[in-house]
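Below you'll find a set of structures to go through.
Each value in this text was obtained by applying a stated rule to the coordinates, not by laboratory testing. Everything numeric here is computed off the predicted structure, so don't read it as measured data.
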Structure 1
Amino acid sequence: MAQKKKPYRRPVNALALYIGKVAIAANDVQFALLYIFTPLIGNRALAHSLYFSAPSDRAQQKMVREAVETVLRPIDDALATKIVKQLNQLDKYVQRRNDVIHSLWSTDPATEALTPLQPKSTLRGKNLKLEMLDLTNKLMVEASTLLMLRTDMMNLPHFRRQELGNALIAR
């Protein structure tokens, strides 16, 4: 009697949930950056147009950094320093995030163990699920911290006046 073949199961499917968690947490960070960028530009439509025209997350982060230095630094040096420090912290996670999101995976046929194909991947030799959960948590902390700093920024008189002016114009 012929043996029944098992249907092919993509081994990377076991990581799909974890890859998705990293992607969503990274998007939360990008949202937090947009949320900081918009009042720095002063016009929502213009801020969104500029932000979404950038070709990569790194380019968006650079735009936020430049806006913080140009607009916020003269208003509140200490807060600008805190935001720049968080942006520097994000730089530590960019390569790890890229390795998770953009990896090509090699599968060991005997064990079905997955390994990133890229020779310089930060994921090589690590417990992939734990590494992805750790990165997800770190990105979520970064997003939360950036959102708290944005709240501090919006409590500055300069931005409170701007917000009031925008509300009056919208009526």
Structure 2
Amino acid sequence: MSDLRDLRNEMKGGNWLESESFRSAVVERFVFISAYISRKLFESEELTIDLVERDWPITQYRCIRHLPARQQFRVTRDMHTWWQPIDDHYDLANPQNTTLKLRALCNLVIHHFAFEIRSRDADRIEIYFNSDRSKAKFLNMITLDTYIEFADEVAHDQAVFFTVDRRTNRQVRHRRRRLD
């Protein structure tokens, strides 16, 4: 994926270190495009079963306060800077570690209700997201490092062995030969 290469190049530049808003814009673009591409590859059955069934580590935060409609879930103090008040609605002090598979991760990003990039510095960037369906239950967080690993795995996924699922009569792609 050229977007992955572009992101890595941006991470080496001076704007990356100096500007949180620049980092957020670059990461947001990369996350949406790569999630959409990954889901399309999944839907067309081009990814290996090894990648499709892999668990990606995320952190979840429980919803503690009723959420407003999407239009009211953005606030500003100066009419120039907008953000989503996720701190007011989710228990960020009590994280729960869990995992998501490729399809769920992509769908939550693509159909997001809340989406926010947070970075106190250029080395630790966190991506917060959930969907309309999950917003009343939890907010997810994945680190940029983990998400880059996810996108890199999708970009370099390569099948070397094929089997047929006897229940569905569909071809299954594998990264390595399975001796059943």
Subject >> Which of 1, 2 leads on percent of Cα pairs over 30 Å apart, largest value >> reply: 1
Original post:
Hey, relative contact order in percent (Cα under 8 Å, 6 or more apart) derived from one of 1, 2 reads 33; which structure?
Top reply: 1
Original post:
Can you tell which of 1, 2 yields -11000 when helix-only ellipticity at 222 nm (-39500 (n - 2.57) for each DSSP H run of 4 or more, over all residues; to 500) is derived from it?
Top reply: 2
